[in-house]
Structure 1
Amino acid sequence: MAEKVLSFPLTSFRADGSLDPDGYRAYVAERLAAEPGALFPACGTGEFFSLDEDEYRQVVTIAVEETAGRVPVVAGTGYGWAQALRFARIAEDAGADALLVMPHYLTAAPQDGLVAQLERIAAGTRLPLVAYQRGQVSYTAASLRRIARIPGVIGLKDGHSDLDRLQRLVLAAPEDFLFFNGAATAEIQARAYAAVGVPAYSSAVHAFAPEIANAFFTALQAGDTGTAGKLLRDFYVPFVELRDRVPGYAVSLVKAAARLRGRPVGPVRAPLADPSAADLADLKTLLTTGLDLVGAAL
């Protein structure tokens, strides 16, 4: 999976907020045409937190059907372990290849509890698990050694961007344990993550402009610091500055950018909110700049 950008597709909703299966199918097919390393449906970018179980089943099933075995499908799951297992079993039935275990709901927890959460989920599903540390979930090196020994736990996605701590986790893990850069707008920190042994990353930009995401990834892999630096300066850093204006824009802006390109993704669901008219205008200008840099069209 580290050889290509990892795609986290948006979930398509109609104007009234209901799920749009046909729009989602068309959107996923287009993501796959951009040749990602893996598809991660119903995760953070896909608004997992707003899906009921029937909607989740449809989203994962469509992703599996459209992928048709070409790349791994890693579905999101989360909340407490009991609810996480309900989603896990739906993903199993739908044909997913693995699960991304997102942070549990609301409360802080000790390291023993974080490990026990993964143990309970792993014991109840046949699918491999990738743990996601973000928000209130953060593993110590000692806990990483423990979760790496849980049958079925194959990797860790990091969203904290504490590279000192992450280096300790990488050094504590078995050689075949997978690590993923899950920072918001991961390209900003891709070079730093790669330096501590974590080259694979998820790209929110791939959800609306795979041309930009793939151009950056190609430049990074080739050691083309000029192209990578220009994309960072002129597109990624301004995008992050725009993203940081309003909580939730890490998803809302991505969805708005996809709509600007005519993709059938619809609005975000509450508690997220779509961008203001002023921010949308700035996003359109920035998107044009990014696409011009890689010779693509809005």
Structure 2
Amino acid sequence: MDKSRALALFLAVARAGSFSRAASDAGITPQAMSKAVKQLEAELGVRLLHRTTRKLSLTDEGARLFELADPGLRLLDDALGQVQQSRQAEAGLVRITAPPSVATHVLVPLIAEFQAEYPQTHFDLVLEDQFTDLIESRIDVGFRSGNAPERNVVARHLGNVPMSICAAPAYLARHGTPDSLEALLRQHRCTGFRHPKTGRTMPWELMVDGELVFQNVTSVFSCDDVATEHAAVLSGVGIGQLLDFTIAADLAAGRLVRLLPELASARPGLYMYYAQRTQIPLRVRRFIDFVIAAADPKRAAAGTA
């Protein structure tokens, strides 16, 4: 029995939580994958996996083996990758997760620029509004707006995300233009963003007399998708508070009008995060450095990333 191969296949099954998924990734049949794990169990004299028709889980011995062996195998894989030729290191897939709004307006242009320099690097983008477990989902780099990720990841603050109160000219023609926060709250129709995980409509974040205020706003329209709320404001449904990077083109073209700019907030941050690993594939490291340089060229040049 090839112990190294059997161990690698066991680790793949443990990561995937499925024989069929791990077998597909390895390019072998589920039967061959199961046979290799059974041979490893026989060789070690312990059971590594609990198998049922509906669930696959690690035994205590299996969990211990995974804890000891997985970091070592990952280090070995990374070490082998580092000695490849530069062009070979560029080739491969980088898996990213981000909210749809960040992906559309921030990441897609960055990826286009990056691939112009490194065409052999390919990207798989997973769109999710909630925080993504990088290890479980096999993600290399994540992006989020709002608060910094608090889990066991390396988080890089790329900048703050200004938000503006805005409306379509058609709405203002029908309902007038508010000249104060009080007038907006009392006389106007507003839209809201509903948190996709909690279902709670989020308060607007406003700067009032130099202080950040979380203002609950009665919404005539709310949804849990940034692009849909954006579309509603463009259609004249109501006044909304939207992320500046999503509305820049509409403001420039006159499709939206910025209102009460003195209330604009820039508290939410844009963050990039990735797993705490001593070795990162070169293509992933290059993309991380590229994003940091794009966000803050001076900091990247100083080597503080």
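What follows draws every value from the coordinates through simple rules; no lab data is involved. No experiment lies behind these values; they were computed from the predicted model shown. Cβ atoms are built from the backbone, for glycine too; each structure is taken alone.
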Exercise for the section: Out of 1, 2, choose the structure whose coordinates give Cα extents along the principal axes in Å equal to 78, 46, 32 when calculated. Expected result: 2
Problem - Origin of the derived value 3.0 (distance in nm of label points 7 Å out along Cα→Cβ at positions 220 and 284; candidates 1, 2) - result: 1
Completion exercise
Ranked by mean count of other Cβ atoms within 10 Å over residues 12-19, the structure on top of 1, 2 with the greatest value is 2
Exercise for the section: Out of 1, 2, choose the structure whose coordinates give FRET efficiency 1/(1 + (r/R0)^6) of positions 36 and 268 (r between Cβ atoms, R0 = 30 Å, to 0.05) equal to 0.05 when calculated. Expected result: 2
